[in-house]
Structure P
Amino acid sequence: MAGRRTVRHRAIVLDRTKLGEQDLILTMLSVGGEQLRVVAKGARKPGGRFAARTELFCDVDMLVSEGRSLGVLSEAQVLDAHEGVRLSLEALSCASAVAEVARFTCYEDMADPFLHPLLSRALLACEQATDRQHLDVVFSAYAFKVLSHAGWRPVLDACVACGEPSAARLSVRAGGVLCESCAREYEGAEPVDERVVGWIAALVGSTFDALLASVINEETSSLLLSFAHTWAATHLDVRLRAVEFFAGM
């Protein structure tokens, strides 16, 4: 690597793609909010120096050397491995769903300092959640928060079409709640009550600490997860396979 410029980064591992027999391409979210793609040579080799430092969800301090197309990892130190998400399949699946949405909401050469701390807190919340209902809430909160930041904030205080204060249905394509009259114009608008609308508003506006301390039943948490999944998949225009797996557990 002599003569090549080396840059220090801090980033969270979002995805790992096999490259050759022993290497990986890491997709990461930097502390500045940019998406990074880095080659980790030998990361798939058992006992390799990068094997344990490039696991999914690891928050890594690293040195990256310039390559022809992608940077090449030269040094890495784990700052936070988020080990707690590996203690149960449900927590691991929730963290994977969060990381998948994170991957589709960050971009190369487009800094956004909001993204890294939000993702870091969401992964910590995956570790802190004590039951399935609160894991549903953690994913749903992350999805609505990051998409609201990106410009897809749901309109919840009045009908998005006519401004009528009563809301009877939620339409992802319309961008929020609809009254019964306007809902006829939007295929797929789903019935929603004030309690669920209040929960969606809380997912956007409340802290993870407050959400983790809240009381919620399985029916409501499953409904919120379904809305969050549909909201993310529709507005990002992608199939979210990790979210599908988590929702189907």
Structure Q
Amino acid sequence: MKARKMKMCQVVAIETDVKQRAKPAITKIHRATEKPELYDGSSQTYDPTEEGGETFPKKEVKVRLVGEEALESMAETWNEFVDWTATKDYGNTEAKADVVVDGVTLVSGAPVPFILFLEKQVTDFRTAIEKMPTLSEAEDWVYDEALGYYRTREPVKTHKTKTTKKAIVLYDATPEHPAQTQLIDDVRTVGYWTGHKFSGALSAPRKKALLKRTNDLLAALKVAREEANSTVTTTQDIGAKLFGFVLNQD
């Protein structure tokens, strides 16, 4: 491949396309090379022993795979793949950018692979924040420094009840019939529980602020990646040398 200058974003796009084409092609050739029957061929003609005897057409099995040709084909496909991968990897050693949020440089000279790594980690961190619960709006919460989490501002009072059976008279007794009674539940308040509710959840404003800062950082990482991918690099010519050595080609 003739050396030329290209932007990293162009190199990455081409390398991705070459990789998608090269891997299935190499796999196909590799599987074929493992089948001995594809290398074999034969040619036979038939001669009857008696004059006027029965004749048969020529038998022929063509060689479907030539080892040297298969090697050449694999090497050719690998050459392109290796060259573009080398161009991308060598370029990534030059393609760097600062990660800046609100004028503050958080990371200096970050290479593209590290920026991509950070994008994945920060995205996962944002997902974790999104799934965290916030304080219930039904309560008045205050942050308790001693506890390290929230409690209700005022004590919460709840009553304790006790249920017993109580007989009530449905019909009074008469000279002819006894009184009719029925057992019912008698629920009485027997005391009160007084205490506080606690929560380790985030406050809604805190969660909102965290998500904003996370989104700002992700935006800065994307800007840095685009900037780094605008770096101009030189294409590499390595594959032919490597596989030329393997195949003993000058």
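Values quoted throughout were computed directly from the atomic coordinates according to the rules given, and no laboratory measurement underlies them. All figures in this text were calculated on a predicted structure; none of them were measured in a lab. Cβ atoms are built from the backbone, for glycine too; each structure is taken alone.
Before moving on, here are some points about what is shown:
- Highest-scoring entry among P, Q, by distance in nm of label points 7 Å out along Cα→Cβ at positions 155 and 195, is P.
- When FRET efficiency 1/(1 + (r/R0)^6) of positions 203 and 235 (r between Cβ atoms, R0 = 35 Å, to 0.05) is computed for each of P, Q, the one that comes out at 0.05 is Q.
- Origin of the derived value -14500 (helix-only ellipticity at 222 nm (-39500 (n - 2.57) for each DSSP H run of 4 or more, over all residues; to 500); candidates P, Q): Q
- Distance in nm of label points 7 Å out along Cα→Cβ at positions 11 and 59 - highest-scoring structure of P, Q: Q
- Per distance in nm of label points 7 Å out along Cα→Cβ at positions 91 and 139, the highest-valued of structures P, Q: Q
- Computed 20.1 for mean count of other Cβ atoms within 10 Å over residues 35-42 - originating structure among P, Q: P
- With respect to relative contact order in percent (Cα under 8 Å, 6 or more apart), the largest value across structures P, Q is given by Q.
- Source structure (of P, Q) for mean projected area of the Cα convex hull in nm², computed value 14.3: P
- Label whose coordinates, when volume of the Cα convex hull per residue in Å³, for residues 123-186 alone is calculated, return 99 (choices P, Q): P
- When mean count of other Cβ atoms within 10 Å over residues 115-122 is computed for each of P, Q, the largest belongs to: P
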